[in-house]
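K.L.:
These are the structures, in structure tokens.
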Structure 1
Amino acid sequence: MAKTANLYARIEPELKEQAETILAALGIPASNAITMFYKQIILQRGIPFEMKLPERKPVDMNALSQEQLNTELQKGYDDVLAGRTKPADQVFAAIRRDYGL
């Protein structure tokens, strides 16, 4: 089928650059990726991935009472004593992934 329709969309420049860098590494032009996305919308009869809010929310330390803050700090201390720790780079990577940062 001939490609004769145009699609115009405004997106954040950084988002476009990051996505196109990945697509280039895969050897996929952006127009082909958009076509694949649209074809999946048709095949799935909707958005082809799950869209929902994260189940977990970070603790807002400013909203905690003194007792609640002490409870959260105690949880962390108990984890350290029990050896339930992870390297900081893994923790920060998970936070960025889970909360879209």
Structure 2
Amino acid sequence: MLDADAVRKALRHVKDPEVGLNIIDLGLIYDVEIDEGEVHVKMTLTSPGCPAGGQIMREADEVVRMLDGVTGCEVELVWEPFWTPERIDPKVRSFLGH
């Protein structure tokens, strides 16, 4: 069934190549909305100058579009709230020693 949890699970396959962690655990995904198969993902990057930003956004779009029931996808890049390391999943942050 297509729901926000299924989309977030798919997005776990997308990694920030500089950090080596998936974009869910990094806290880069701010919101997932679904309207009759149309998926809208609001996400950010670790910094405005992130050299892998285009690649990460393309991969996010690709994994979402592969889900059953998806008729379209928009990945929107937002900068508010600005990303900070506190957005990293607490378990992952602890593992990283933060």
Structure 3
Amino acid sequence: MFDIGFWEILVISVLALLILGPERLPGAIRSTMKTVRGVRNVASGFKQEVEHQLRVHELHENLKKAEQQGLNNLSPELEKSVDELKKAAESVQEPYKKQ
């Protein structure tokens, strides 16, 4: 993530110990780690959302190509996308069929 070596961490640790003191240092480390975890979780969620949106866009483009070809003689990639979309549509309609 960051390009920090051993010596940089050692200098930061010594400075933190001198500035904060031994009483407040553990609490500062915990709050820093909590913040780092939060930033990582936000970044991970953002990455997953972008990947999902790219996948949806790819499926949408493949569906457009398949419609232009009249859903006949499709390439294996387009057939896979169309089948995936059909399964998704069926799974969405399934709860409403039971009523």
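K.L.:
To which of 1, 2, 3 does the computed value 3.7 (mean projected area of the Cα convex hull in nm², for residues 3-58 alone) belong? Kindly include the intermediate steps, with their values, before the conclusion.
P.N.:
Values: 1: 6.0; 2: 3.7; 3: 5.0.
Checking each candidate, the match is 2.
K.L.:
Out of 1, 2, 3, which structure matches -18500 when helix-only ellipticity at 222 nm (-39500 (n - 2.57) for each DSSP H run of 4 or more, over all residues; to 500) is calculated? If you can, show how the numbers build up before the last one.
P.N.:
Working: 1: -18500; 2: -8000; 3: -32000.
Matching structure: 1.
K.L.:
State the single structure among 1, 2, 3 that was used to calculate semi-axes √(5λ) of the Cα gyration tensor in Å, giving 43, 16, 14.
P.N.:
Values: 1: 43, 16, 14; 2: 23, 14, 12; 3: 54, 19, 8.
Comparing all candidates, it corresponds to 1.
Bear in mind these aren't lab numbers, they're just calculated from the coordinates by the rules spelled out. On a predicted model such as this, the values are computed, not experimentally measured, just so you know.
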